[in-house]
Structure 1
Amino acid sequence: MLKGFKEFISRGNVVELAVGVIIGAAFKNIVDALVDGIINPLIAAVIGKPDFSDAFILTLNGTDMKFGLLITAVINFILMAFAIYFCIVVPMNALNARRKKAEELAEEEASDEVKLLTEIRDALAQGTPRH
């Protein structure tokens, strides 16, 4: 039973997921600061309010239904997704493309001898015989 638990915990997926959750929680603070400190004040400067919390209120039988809260949540979600995409995803994709291009150029520049030696090294590391 303990052996199975140890195998479960030591799997790469579990560790990667834990790291992802921790980094995501820390990154949330950055995105919140961007949205609350920069984007919402810009919206307030244009519209007059930073959100729609007090707008679109419908009262039925003495109970307030605040549709503005939902609208604000949807807009904040879109703003956060926008911020994440353009501040993180686009630069990371550009960096990965640049790395891949550099690797491809390095492979093209390698001589036939280097390629052959690399194949031999990889085959020896895998423990498979070369034919």
Structure 2
Amino acid sequence: MSEILHPLRRSLLRGIRGRCPACGKGALFTSYLKVRPRCETCDKDLARYPAHDGPAYLTILLVGHLVIAPMLFFPIVWRSNPAYSLPIILVALTILTLALLPRVKGGWVGLMYSLGVKDTDDALHTADYSD
């Protein structure tokens, strides 16, 4: 099991805010979900902290369990005309998911930084899979 190398809460909060988990000043992303290769302020190698599919799964899990499941307990969902309620619900869920995803990914990168987990398997990226 990995031990915590850097303060967990601080690293997570910096990542959620879209800031470098090391210094908290540089931007974490170059675009919507693209992590900067290096921090512009402290020159920390941010590309080494793997995010891959984890943030997407966690975002879906959060939206599904914290929004969709409780929403099914409200009678208005079952009694309303699906032609009206379904587009409203789908648009709201899409906006919520797209708003949460970069924050969850930033928190994920902050967690990886805090635990010292690095993407060191460079062989996977350059491997020749032909026989």
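Compute mean projected area of the Cα convex hull in nm² for each of 1, 2 and report the one that scores greatest.
1
Ranked on relative contact order in percent (Cα under 8 Å, 6 or more apart), which label among 1, 2 comes first with the largest value?
If we compare relative contact order in percent (Cα under 8 Å, 6 or more apart) over 1, 2, the biggest value is for 2.
Tell me which of 1, 2 gives 53, 11, 7 when you compute Cα extents along the principal axes in Å, for residues 54-93 alone.
Here the read-out was taken from 1.
Just checking, which of 1, 2 has the largest value of mean count of other Cβ atoms within 10 Å over residues 14-21?
With respect to mean count of other Cβ atoms within 10 Å over residues 14-21, the highest-scoring structure among 1, 2 is 2.
Which of 1, 2 yields -23500 for helix-only ellipticity at 222 nm (-39500 (n - 2.57) for each DSSP H run of 4 or more, over all residues; to 500), as computed?
That value comes from structure 1.
By the measure mean count of other Cβ atoms within 10 Å over residues 46-53, tell me the structure among 1, 2 with the highest figure.
Once mean count of other Cβ atoms within 10 Å over residues 46-53 is tallied for 1, 2, the winner is 2.
Every number here is computed from the coordinates shown, using simple stated rules; none is lab data. In this text the structure is predicted, and so the values were computed from the model without any measurement. Cβ atoms are built from the backbone, for glycine too; each structure is taken alone.
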